[in-house]
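Dropping the structures in below, format is structure tokens.
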Structure I
Amino acid sequence: MREQQLEIKVINGVLSITIGIDVLCNSLEYGVDRYFTEDVKIVDNDLFLDDFVRELSCEEEDGTTLVHRMLDNAAYKAIENGANGVTLDGE
């Protein structure tokens, strides 16, 4: 399970986003490289993910989290790209 590739789907009315933690940490190493001048290497995936999950769950003053912003951004992009099942006021 730790090597499961990213999978996003709706199952029985529930949005499911799953990824094995080894795959996640490997991709995060490359993703965060743009923020640091040094190469990033996660040396303990389980230990790192404790803090990573805490950051995902951390609420701003308005109650939003990084996950809320990710979902809002994805919804915006879907609507901008002509998603079905949506109308904009005035259409």
Structure II
Amino acid sequence: MAANKYRSRTQRRVFVKTPGGETRLTYRKRKESKQQCGECGADLKGIPRVKISKLSKTQRRPERPYGGVLCSKCMRKKMVEKVLKLLKGEAQ
């Protein structure tokens, strides 16, 4: 029998077949939710579904501007806006 602290709905219930042939209920951690884009709310690519604090900095997010904050589509839009803003500033 699992300890009482594991017998809650915060843990995931998994039925495991033991080598003795019987099926036993075990409790495992639930998977982390997917990280989402700050603008459109889409799921971010390139970020693992584990506790982010346990990873090194390079494993936490993709190596691009706004990596781990914006999806690639929103990042592109933001970069285009910045360039257009700079070009308008130079033209005046």
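Going by distance in nm of label points 7 Å out along Cα→Cβ at positions 7 and 79, which of structures I, II comes out largest? The partial results should precede the final answer.
Details: I: 3.1; II: 5.4.
Top value of distance in nm of label points 7 Å out along Cα→Cβ at positions 7 and 79 goes to structure II.
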*When FRET efficiency 1/(1 + (r/R0)^6) of positions 15 and 55 (r between Cβ atoms, R0 = 25 Å, to 0.05) is computed for each of I, II, the largest belongs to*: I
*Assign the value 2.2, calculated as distance in nm of label points 7 Å out along Cα→Cβ at positions 31 and 47, to the correct structure from I, II.*
I
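Who wins on distance in nm of label points 7 Å out along Cα→Cβ at positions 23 and 39 among I, II, i.e. which is largest?
Working: I: 2.4; II: 4.8.
Sorting by distance in nm of label points 7 Å out along Cα→Cβ at positions 23 and 39 in descending order puts II first.
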*Any idea which of I, II comes out highest on relative contact order in percent (Cα under 8 Å, 6 or more apart)?*
II
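Which one of I, II has semi-axes √(5λ) of the Cα gyration tensor in Å, as calculated from the coordinates, equal to 47, 12, 11? Write out the running numbers ahead of the final one.
On the way: I: 30, 17, 14; II: 47, 12, 11.
Structure II accounts for this read-out.
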*Suppose you compute helix-only ellipticity at 222 nm (-39500 (n - 2.57) for each DSSP H run of 4 or more, over all residues; to 500) for every structure in I, II: which one lands on -14000?*
I
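Every read-out reported here was derived from the displayed coordinates using simple, explicitly stated rules and does not represent laboratory data. Since the model is a prediction, treat every value here as computed from it, not as a measurement. Cβ atoms are built from the backbone, for glycine too; each structure is taken alone.
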